Structures are given as structure tokens and as C-alpha cells.
Structure 1
Amino acid sequence: MLIFPILTGILILVLAGILSFKLLKRKVSFQKMEEISSFIKKGAYTYLLRQIKTILFLAPLFFFIINLFFGWKQAICAITGIITSLLASLIGMSICVRANLHTANLAQDSEKKSFRSAVTGGSIMGLCITGFSLIVLSILFLIFKDAKILVGFGVGSSLAALFAQIGGGIFTKSADVGADLVGKVEEKIPEDDPRNPAVIADLVGDNVGDCAGRGADLFQTLSDDIITGTIVATTVVSKFGPKVIFFPFLLQCIGILSSTIAILVTINLRKNSEKSPFSLGLYLNVLLAAIGSYFLAKYLINDFFIWISILLGLGITLIAALTTNYYTGVNSKPVNEIAQASKRGSSLNLITGLAFGLKSPLASIIIIVSSIIFAFNLNGGAFLAIVAVNIGTDLLIAYIMAADAFGPIVDNAAGIAEMSKSSPKIINHLTKLDSLGNTMKAITKSYAMSSGTVTAFVTFATFFSITKISSLDVNNPQNVGFLLLGISLPYLISSLTIGSAAKGALLVVDEVRQQFKTIKGLKNNKAFPNYSRCVDITTKNALKEMISPGLISFLTPVFIGFIFGANALASLLIGAVFSSALLGPFFNNVGTAWDNAKKFVESHSSAKNTSQHAAAVTGDTVGDPLKDVAGPSLLIFMKLIGMTSLLIAPFLN
């Protein structure tokens with residue numbers, strides 16, 4: 001039965017190749033655009049290759065530790081997970097970097113053509129991460145024939161994602177905040193102004209953070225859910241039959257094929273508006289996934305209620321998207337109130353944003369908990385129902401990734417157009433798409449966090465099954481103590497990542513100020529800044545700062561598990577995951593709301609360069625490291641700590 005996932009993976013990778021060829025064969029009309037794009041491309045590759053070298057430098061030590069304590073099979077799977085994650089992200093990002101240029105170029109013809117180019121570039125990232133995951137995991141399962149061995153792959157892909165997301169996030173926010181604080185606030189120049197020395201580093205950051213980092217993020221989400229789902233499926237063979245073992249693999253195939261069809265429909269829509277193309281594709285994806293999963297549940301395990309559980313997972317995804325859109329959409333009530341509060345200064349901008357952000361996770365948490373409890377009881381307490389809910393949230397993953405990568409592509413395209421002094425028509429088309437892309441990125445983060453929260457329940461079930469823990473005694477002070485310790489860990493990770501972005505921003509601010517002072521004629525467009533200097537500063541800072549959060553996330557559960565035992569680690573795991581499940585959406589939503597409030601203010605020309613605009617920029621710069629560093633890092637942290645706990649679980653009995 002694993003032949004079908006392998007063939008599905010090959011099919012969508014071939015499709016990704018065809019789409020790449022069609023995208024890249026187009027000629028570019030503007031030489032200035034090509035020149036600016038080359039700066040971005042060079043900076044992105046420079047950073048990503050250094051990041052890969054840093055991760056691979058640590059890989060032998062990682063392999064040695066895994067091999068020493070858990071065996072060579074898990075060690076091989078772990079290294080394979082790291083390499084596959086990095087490869088999928090590198091290929092997808094390389095296409096996105098090129099799609100930036102073509103999207104900017106096609107904006108001269110129409111907004112619709114530019115939209116299609118950006119969706120095509122984003123879809124290649126979505127197809128790459130899902131295709132590689134399906135193929136490699138299927139082959140590893142064929143070789144080792146034990147789902148528990150595949151936990152090593154999940155740990156490796158989660159570790160790679162943590163480094164990629166933290167490193168990329170620190171890079172992009174250091175450049176973005178530094179560029180805004182000096183350029184917009186001090187020098188009163190527009191965003192993406194070529195006089196700003198940090199503008200290229202900012203555009204590079206969109207690629208290494210939002211494309212490569214998010215790709216690694218969703219790659220590990222898909223992989224981890226297949227692995228944990230298969231482990232749980234092996235425990236219910238007596239009830240559902242031996243074919244149930246392949247249920248997670250085949251259900252993911254249904255989702256990926258449905259997403260592929262939805263992507264192709266979105267690319268080829270004849271009519272276009274700001275929201276309808278993604279909405280139509282999303283609903284089509286849901287419909288096709290629901291139909292396909294019905295026949296799979298019927299003929300593979302013959303259980304109608306498992307199919308209902310899958311639908312609940314799909315429902316969680318849609319509600320999370322709607323909730324996020326309410327709190328972060330450009331024309332939403334919260335964003336408008338934040339923009340209006342900015343008229344009274346930065347303090348009220350920040351207070352209003354915090355008020356909305358703190359309550360934003362509640363609706364999604366209620367839906368997630370209700371769906372899991374309902375599915376669990378509906379299926380008579382079968383943990384396969386929770387697996388079905390969990391993978392149900394994954395059935396849109398390729399489409400969601402395409403929509404997410406659309407954001408940085410159009411953001412870069414708008415920057416390229418601005419820096420090349422393109423016509424107002426081109427800039428206007430790309431500005432509209434950039435606003436849509438910003439909201440789609442927020443929806444992606446919300447989707448990923450919701451899916452990750454559901455995954456946590458599967459992780460708990462798997463961990464308790466392996467360690468044979470039936471319950472945790474909250475009257476035991478040790479259990480309560482490690483529960484509180486787990487709750488505190490996401491705050492530590494957030495502190496480290498936000499602080500790292502602040503360190504990088506400080507360095508960028510100093511460098512940009514220095515260049516404005518020392519380069520004669522820079523302010524008057526009579527000289528060029530040293531773009532590479534800011535890229536180099538942010539690269540070194542990001543690579544240095546990404547290591548400690550990664551090591552904490554991996555080593556903490558290992559230390560607690562082996563020293564204090566399975567109950568202590570279970571308590572730590574529950575606290576860490578549930579704390580992350582609340583902090584992550586708060587960071588994502590409040591950061592995006594501040595960003596879109598700034599865009600709302602900038603959309604009214606009369607408000608530019610006013611105190612309202614300055615307050616909105618301040619809110620945006622505060623929110624940037626929250627939504628693009630801390631929030632995404634917590635999602636990967638909760639996955640990594642969960643997979644590491646599963647890795648050591650067999651040794652804690």
C-alpha cells in the first residue's frame with residue numbers, strides 16, 4: 001500500500017518541475033528589476049547556505065548522540081529528516097526567489113497575471129515539501145517496518161525546522177525592524193526605498209524566513225503527523241484490521257492530491273479579486289478532501305465515524321482561518337481600532353493591540369478541544385479518532401503552503417518595483433497583492449498552530465501508550481512542579497528569540513545610521529548604500545543566535561526524562577505544549593494586526609508622515625518579532641519537544 005504514497009509524491013514533484021519550467025522560461029522586460037533581484041537572490045543563497053553549513057556542522061554530534069543512546073536506525077532516520085527538510089526548503093525557496101522577479105515584471109500587464117505568477121511560485125514550495133515527505137517516509141517505513149523507528153526522522157525534521165525558522169525569523173526581523181526605525185521614523189523615507197541600506201536584507205529575510213523557514217515548519221508538521229498517526233494505528237490493528245497501519249499515509253495522499261487540484265484551479269482562474277481566488281481554492285480543497293477521505297475511511301477501515309472525525313479536523317482549519325482573518329484582516333474591526341488608536345500615540349496603539357491579541361486564541365482553543373472530545377467520545381474512546389482529527393487538519397497543507405509563500409513573493413515583488421522606480425500602475429497592482437499576502441501569512445500561522453495543538457493530543461496518547469502511563473497524579477508535587485516548568489519553557493524560548501531579533505535590529509540601526517552619515521549624497525539619491533554590509537550583519541547574528549533555543553528544545557526533555565522519569569517528562573510535555581498553544585496564536589495575531597494597522601494608515605496618503613503613522617510604525621516594529629520569530633518558533637518547539645519525548649519514551653519504562 002505504500003506504493004501509492006510514493007507514486008503520489010513522485011507525481012507532485014514532477015508537477016512542481018513543470019510549473020517551475022513554465023514560470024522561469026518567461027523573459028523579464030526591465031533590466032533594473034533584474035539587477036535588484038540579483039542582489040536579493042545572492043543574499044538569500046548566502047544566508048541559507050551558511051545556515052545549512054551550520055546545521056550540518058552540528059549534525060555529526062547529533063548523529064553520535066542519537067546513535068549512542070537510541071541506536072543506529074533512529075540516528076540514520078534523524079539525519080535523513082534533517083537533510084530532506086533542508087533540501088525541500090532550499091529547492092522551494094530558490095523558485096520563490098525567481099518568482100519574485102517575474103511577479104514584479106508581470107504587474108505591468110495586469111494584476112491577474114502577477115497574481116498567477118506568485119501563486120505558481122508559492123505552489124512549488126507546497127508541492128516540494130509534501131512530495132519529499134511522502135516519498136522519504138514511505139521508503140523508510142518499507143525498509144525498517146517499524147513506525148517507532150521513524151520518530152528519529154520526526155526529531156531530525158523538527159530540529160531542522162527549529163533552526164530554519166528561528167534563524168530565518170531573526171534574520172528577517174532584524175533587517176525589517178532596523179530598516180523601518182531608521183528609514184521610516186527617522187529619515188521619513190518610504191518602505192523599500194533604495195536609499196535605505198537595510199532594504200535588501202529585509203527582502204532577503206522574507207525568503208529565508210517566510211519561504212524556507214515556513215517550508216521547513218510545515219514539512220515537519222506533515223512528517224510528524226504521519227509518524228505519530230502510524231504509531232497509534234499499530235495499536236488498533238485488532239479492531240480495524242492490518243490495513244489501518246497505512247491509514248495516515250493514504251489519508252495524507254488524499255489531502256495532497258486535493259490541494260494540488262485546488263492549486264491548479266486557483267492558478268488558472270479567469271477572474272480575480274482580492275480574496276475570492278484563495279477562498280474558492282480553499283473550499284474546493286475541503287470538498288475534494290472530504291469526498292476522498294469518505295471513500296478511504298469506508299473501504300480501508302469501514303468506519304463512518306472516523307470520517308466524521310476527519311471532517312472535524314477540516315472544520316478546525318476553516319474556523320482557525322476565519323478567526324485569524326477577523327483579528328488580522330486589513331478591513332477588520334480590531335485592525336481599524338488599532339489604526340484609530342494610533343492617532344493618540346504609540347502607547348494606545350500597543351495597548352489596543354494587546355487587548356485584541358490576548359483574547360484571539362480563545363475561539364480556536366474552544367473549537368479544538370470540543371472537536372477532539374466529540375470525536376473521541378463518538379468513536380468509543382478510540383485514539384484513532386484523534387489521529388483522524390489531526391490528519392484532517394493536514395489535508396490542506398500543500399494549498400496553505402502555496403498561499404503562505406504567495407505572501408513573501410508579492411512582498412519582494414513590491415519591493416523590487418519600488419526600488420526600480422516602476423510606474424504607479426505596477427506599484428499599485430503589487431501593493432494590493434501585498435496586503436492580501438500579509439493576511440494569508442497570518443492565516444497560515446494560525447492554521448499551523450491549530451494543527452500543532454491537535455497533534456499534541458496524538459503525541460500525548462502515543463507517549464502514554466509507549467511508557468504505559470495511564471494517568472498523572474496531580475497530588476504528587478513532582479508532577480505539578482514539572483508541569484509548571486513546562487509552562488515556563490515557551491516563555492524562555494520566546495525571550496531568547498525576541499531578544500535575538502532585538503540584538504540584530506540594534507546592529508542594523510547602527511549600521512544604517514552610520515551609512516546615512518558617512519556616505520555623501522545618499523539621502524539625495526546621488527550615491528548608493530552598501531547593501532551587503534547589512535546582509536552580512538544580520539546573517540552572522542542569526543546563525544549565532546539560533547543555536548541555544550534549538551539545544552534547549554532538544555536537550556531539556558532528554559535530561560528530564562532520563563534523570564526524573566516518564567511521569568516527570570509527561571508533566572513537562574503537557575505544560576510546554578499547552579502554554580505554546582496559547583502564546584503562539586497571541587504572538588501571531590497581535591503582530592499581524594499591528595502590521596496591517598500600519599498598512600491601513602499608509603493606505604491613506606493624508607496620514608503618511610504624521611504622528612499617527614509614526615505610532616503605527618512603532619506598533620508594527622514591536623509586532624514583527626512576535627509574529628515572525630516568537631510565534632512560529634513556539635510551534636516548532638512544541639513539535640520538537642514532543643518528538644524528542646517519543647524518541648526516548650521506550651527507554652523510560
Structure 2
Amino acid sequence: MTTTSFSGRSYAGTEPAPEFPAGLDWLNVEAPLALADLHGKVVVLDFWTYGCINCIHIIPDLKQLEEEYPDELVVIGVHSAKFENEGETENIRQVVQRYDIGHPVVNDRGFEVWRQWGAQAWPTVVVVDPAGNVVGGHSGEGVYEVVEPVVASLVAEFDARGVLDRSPVEVSLEGADRPQSVLSYPGKVLADPVGGRLFVADTEHHRIVIADLATGEVLDVAGLGEQGYSQGAFESATFDQPQGMALSGDGSTLYVADVGNHAVRSLDLEGRTVGTLAGTGLQSPVYPPAAGPIPDVFLSSPWDLALDGTDLYVAMAGSHQIWRIDLAAGAAEPFAGSGAEGVDNGARLAASLAQPSGLAVVGDRVVFADSESSSIRFAVIAAGGASGLLAGSDRDLFDFGDLDGVGADARFQHPLGVAWDGEWVYIADTYNSKIKRIDPATGETVTVAGGDQGWQDGADPRFFEPGGIDVAGGLLYVADTNNHAVRVLDLETGRADTLVLFGIERFESDGVPVVLLDGMRAAPGPGTVTVDVVLPAGYKVNDIAPFSMEWTVEGEAVVLGPEADASIVEPSFPLVVKADFSTGQATLTADLTIYYCTDDADGLCFFDQVRLEAPVTVDSGAGTGVTLRHEVAAPEL
């Protein structure tokens with residue numbers, strides 16, 4: 001089937017839209033949708049695949065359309081996977097949550113819908129009018145500017161006919177009941193062995209977490225935790241899907257690739273402020289972006305950073321280039337890649353790259369993960385240098401796999417992370433959920449850790465689409481993206497353990513859920529206040545991160561003992577606090593922070609914050625104490 005382009009004043013179509021095939025997996029809805037049931041609404045089909053940067057770029061356009069036409073428009077994502085890993089429904093479910101996609105998505109893993117509609121490129125959008133006819137289509141970015149006038153015209157036309165349906169389409173969002181975790185889809189990590197710090201791009205929380213490299217105690221947090229683009233103090237500044245980071249030589253400034261804001265941010269770690277080094281907060285209006293002075297130069301989805309002296313290299317995924325920011329001169333320019341997507345090597349600026357998303361300076365070369373070509377490539381730094389292949393295929397954008405070997409005989413699947421320890425180049429082979437190692441002299445690739453995607457610590461670890469890595473002191477730190485965790489791989493023993501991050505509650509906002517308990521009674525005199533936390537079946541209290549409780553008492557009828565405020569490692573519930581009761585009334589408020597993990601994997605951990613409020617009446621005839629009980633909801637894994 002061929003769709004027409006948008007043109008003219010009237011957008012009413014004449015070709016009936018084909019129905020969705022039966023038997024496909026649907027996300028964000030309780031049951032499969034049928035186009036016949038959507039008559040009366042404008043429908044936009046978005047053909048996408050989740051590793052495609054152009055598909056990611058149009059997510060804000062689709063959200064804007066949905067916000068402007070909440071009752072008249074239905075967007076349906078048709079996920080037609082490029083990579084084998086992208087075809088798995090569970091992996092698409094993770095991405096739907098990662099990018100906060102709120103519309104229905106169908107897994108078109110066999111390209112049935114793709115062929116029915118004649119799609120030929122990612123992304124492609126097609127509009128169906130309220131009568132169920134195809135109006136036209138558009139391939140590429142710039143969706144809002146093209147589609148919005150079409151939607152507006154269709155809404156006006158069919159509203160005038162009296163056949164527009166404004167009844168809501170029920171959605172059931174994936175992960176809506178997922179409990180709070182310290183990290184949410186962390187994309188990159190950066191180890192600072194000199195300062196004893198670990199920087200984590202807490203990507204879906206839109207913030208940077210700074211932790212003790214050895215213990216995991218959270219030392220600071222940069223970012224409000226809300227999607228946005230603002231400067232200022234750590235507590236109020238905002239990011240949008242931050243990824244790669246680089247640390248200045250003196251350890252005082254952290255540079256962050258702020259992907260969704262198309263900017264490189266600068267964090268003053270001593271003054272605790274966030275600024276912008278380069279970028280405007282908007283994607284470059286020209287393609288590819290043009291060189292210019294910082295900070296006002298336009299960028300396009302910078303994904304990773306590497307610092308070499310005063311040169312900051314940027315993996316510019318959105319324009320298929322590597323850029324270089326000269327910190328001393330205050331200027332930014334392309335370093336490698338013409339802007340064309342491809343696998344052609346040669347002179348640096350004439351080469352065609354394919355969504356570079358991770359990089360490291362390795363001697364006289366910048367080595368980068370060329371994600372869409374599933375290869376590891378390099379660009380020689382010296383003037384007049386060329387690009388080349390270190391490992392993986394250079395045949396085309398669809399030659400991927402999972403194979404150890406030398407140079408072009410090795411295969412990867414959408415790798416995202418690169419790290420260099422002075423001897424080996426380590427790779428986060430993301431879609432294979434593996435960590436691999438390359439000899440930079442020979443290109444020989446071997447698998448270091450990982451296998452089937454999942455979660456497992458120990459000598460045979462499993463990861464779930466790890467996106468970023470860094471190495472220090474014989475340890476490889478892994479941003480295990482879909483496991484919402486940082487894993488630490490001992491490169492000598494091959495054992496992986498999870499770095500449990502704790503203490504984040506000190507930097508959280510006041511949005512703690514409040515549970516109002518039923519009124520309680522106690523008798524005057526010495527007694528107890530008991531706290532009973534009940535974990536879901538299959539979970540236990542974390543044995544590293546401490547449980548904490550802080551108390552506030554309104555009224556004079558209850559006086560708690562000095563041991564009430566406590567931080568306890570491996571608490572055994574119920575916990576008992578001594579109290580004195582006197583006739584009258586009081587309100588007990590307990591702020592609890594509970595870290596808990598699965599029974600069979602200590603690292604798969606979550607934390608629960610809750611404020612329990614209990615009104616207490618003290619009079620004769622009651623018991624000698626009261627109990628505050630909190631049941632932690634089972635995580636939706």
C-alpha cells in the first residue's frame with residue numbers, strides 16, 4: 001500500500017486504512033485496538049524502532065500533538081524492529097517506560113503492519129481520518145510542523161459534520177505500579193578514583209547522582225528530578241535524559257551530555273550549580289549542525305563525552321558525528337563524520353558514521369561505539385587523520401550479531417559504551433547484554449561477562465541492556481540500564497556485584513506519600529510504640545543500606561524515648577520504641593525509608609519512602625502501646 005504526501009486544503013482520504021493483524025502484542029492498553037473502533041477520531045500511526053535516534057527525536061512532537069488534541073487524536077506506535085533484540089516485547093515495554101510514551105504501542109516484530117502500510121523508513125507517520133481513510137504520510141523528523149495542520153483541518157472538518165468522537169480511549173500504562181527505585185534507567189557512569197566518587201547519569205529521573213565509589217553512599221544529587229532545561233543550584237536545575245559525562249582534570253567541573261536538551265551542561269561540583277557549556281536547549285535547526293562559539297552553538301542529541309586536555313569530544317548521535325569542543329578557545333566544531341549515516345571510512349570529516357553513542361580517548365585515537373552500524377570505530381586525532389574500523393562489521397547498517405573474533409570478524413549488537421584502562425578497550429555490547437574487551441592493537445574481541453539478558457550477580461553475571469561503562473582500579477562500573485542499577489565487575493575474577501546506593505532520601509523533594517492510619521488508643525504510663533514493616537513475598541531487607549525512621553509528635557500525650565530516631569542496618573521487624581503516655585491526644589508521624597531486595601539477588605533493590613501519621617488517644621482501659629504497620633507493595637518487575 002502506498003500513502004500520499006500531505007498537500008492541498010482538504011485532507012479527507014478515499015483509501016480505507018487496513019486493519020491491524022490479529023495476534024500481535026500490544027502495550028499501554030488492556031486489549032488490542034482495532035481501527036474500526038476508532039472511527040470518529042484522527043489516528044496517527046508512528047512507525048519506529050527504539051534504537052533509532054530520529055525516532056527518539058519525534059517523541060516530543062507526538063507528545064505535543066497529544067497534548068493539543070487530547071480528545072480528538074489517537075497516536076498508535078507501530079514498533080517494527082531493526083535489531084533482533086528490539087523485537088522482544090519485554091524490551092519494548094522497558095523503552096516505553098524509559099521514554100514516558102503514553103499512547104498504545106503494537107509490536108510489529110514480523111513487519112506485517114509495516115508491509116500493509118508500505119512504510120519504507122524509520123520514522124514514518126501516517127494519518128487516518130475519522131472516517132477510517134488514509135490521508136497521507138511523512139517520513140523523517142519535523143513531524144509536528146507537518147502533521148499539526150493536517151490534524152487541525154480534519155478536526156474542524158469532521159466536527160462540522162457532527163461525526164467527531166471525543167470520548168476517551170482507555171490506556172493502561174506500562175510500569176504505572178512500579179515502585180520507586182534509587183535509579184531509573186541509568187544511561188552512563190563515570191568513576192573518579194582520585195576523588196573517590198562515582199557519577200551516575202540517572203537518566204529517566206533527569207538528574208546526576210554522585211556516590212561514594214567504595215560504599216555507594218549518595219554524596220550529592222544534581223537536578224530537581226523533573227524533565228526541563230534550567231540552570232542554577234543543584235536542587236532546582238533541570239535536565240532532560242542526561243547521558244555521558246567527563247570530569248575536568250582538577251575534579252571540580254563535571255560535563256554532562258544532556259541529550260534531550262541538545263546541550264553539554266557544566267556542573268560546578270564545589271559551588272553546587274549547573275550551567276551550560278554548549279547548546280541552546282533546542283535541536284539544531286540545520287543539518288548537520290554548524291560549527292560555532294560556545295555556548296550558543298546548536299547541537300543534536302549529544303550522547304557521550306571524553307576529555308583530552310582542553311579538548312572535549314562529543315558523540316553527537318543526532319547528526320552521526322563526533323564533535324570537538326575546544327575549552328580554551330571557546331569553540332565547537334565537527335571532528336569526524338560528514339553528517340551522512342553510513343559505514344564509510346577515510347578522511348575524518350568525509351566519513352559516514354551511524355549514531356555514535358559512546359567514546360573514549362585511546363592514545364592518539366578517539367575510539368567510539370558506532371551504535372547503528374554495530375561496530376567499534378576510531379578517528380585519528382592528528383590533523384588530517386582518518387577514521388577506521390577497530391572491530392565489528394563495516395559492510396552495512398544491518399550486519400550485526402554476537403561473535404568474538406579479530407577486527408571485522410567480530411560482531412556486536414547496538415553497542416553504547418566504551419571505556420579504556422590503558423591496556424584494553426571495554427565495550428558495553430548493549431543489545432547483547434554483554435561486556436566485551438578489545439585489544440586496541442589487533443582488534444581482537446573477547447566476551448568478558450554477560451549472556452542472556454536478566455539479573456544475576458556472582459561469577460556468571462547477567463545484565464539487561466547495559467548502556468555505559470567506566471573502569472578504575474581493576475573494576476568495571478556498569479550502568480545496567482534496564483535493571484535500574486550500577487554493577488561492579490571485578491576484571492580479574494570475573495565476578496559482578498551490585499553497588500547498592502543508599503542515602504538518596506536526604507536529597508529527595510517533599511513528595512513523600514502520606515498514609516493516614518486509623519486512630520489508636522493507649523493507656524497512661526510507660527509503654528511502647530511498635531513499627532512493623534511487612535515486605536512482599538520473595539523480598540528481604542537490604543543487608544547494606546540502612547533502614548531509617550524519624551519521628552515527630554504533635555501533642556503532649558506521647559513522649560518517645562531517645563532511641564526513636566534511628567538508622568539501622570539489617571533491622572528485624574517489628575521494631576519497638578519506648579514511650580511514656582499521659583492522658584490526652586497526640587499525633588505520631590513516622591518518616592520511614594526502607595531498602596529491600598529480592599531474596600535471590602541482593603542487588604535487585606528498591607526503596608520505599610513513606611510518612612505514617614497515627615492519631616493516638618491516651619485514656620484508661622486501653623493497652624500499653626500502639627503499633628504502626630506499613631505493607632510494602634510488591635514491585636512490578
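Every read-out reported here was derived from the displayed coordinates using simple, explicitly stated rules and does not represent laboratory data. All values reported here derive from a predicted model rather than from experimental measurement. Cβ atoms are built from the backbone, for glycine too; each structure is taken alone.
Of the structures labelled 1, 2, one was used to calculate distance in nm of label points 7 Å out along Cα→Cβ at positions 242 and 482, giving 2.5. Name it.
Structure 2 accounts for this read-out.
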Quiz item: When helix-only ellipticity at 222 nm (-39500 (n - 2.57) for each DSSP H run of 4 or more, over all residues; to 500) is calculated, the result is -28000; to which of the structures 1, 2 does this value belong?
Solution: 1
Self-check item: Test item: semi-axes √(5λ) of the Cα gyration tensor in Å calculated as 39, 26, 23, pick one of 1, 2
Solution: 1
Quiz item: Comparing Rg/Rh (Cα atoms, Kirkwood Rh), for residues 170-409 alone across structures 1, 2, which is largest?
Solution: 1
Quiz item: Can you tell which of 1, 2 yields 9 when relative contact order in percent (Cα under 8 Å, 6 or more apart) is derived from it?
Solution: 2
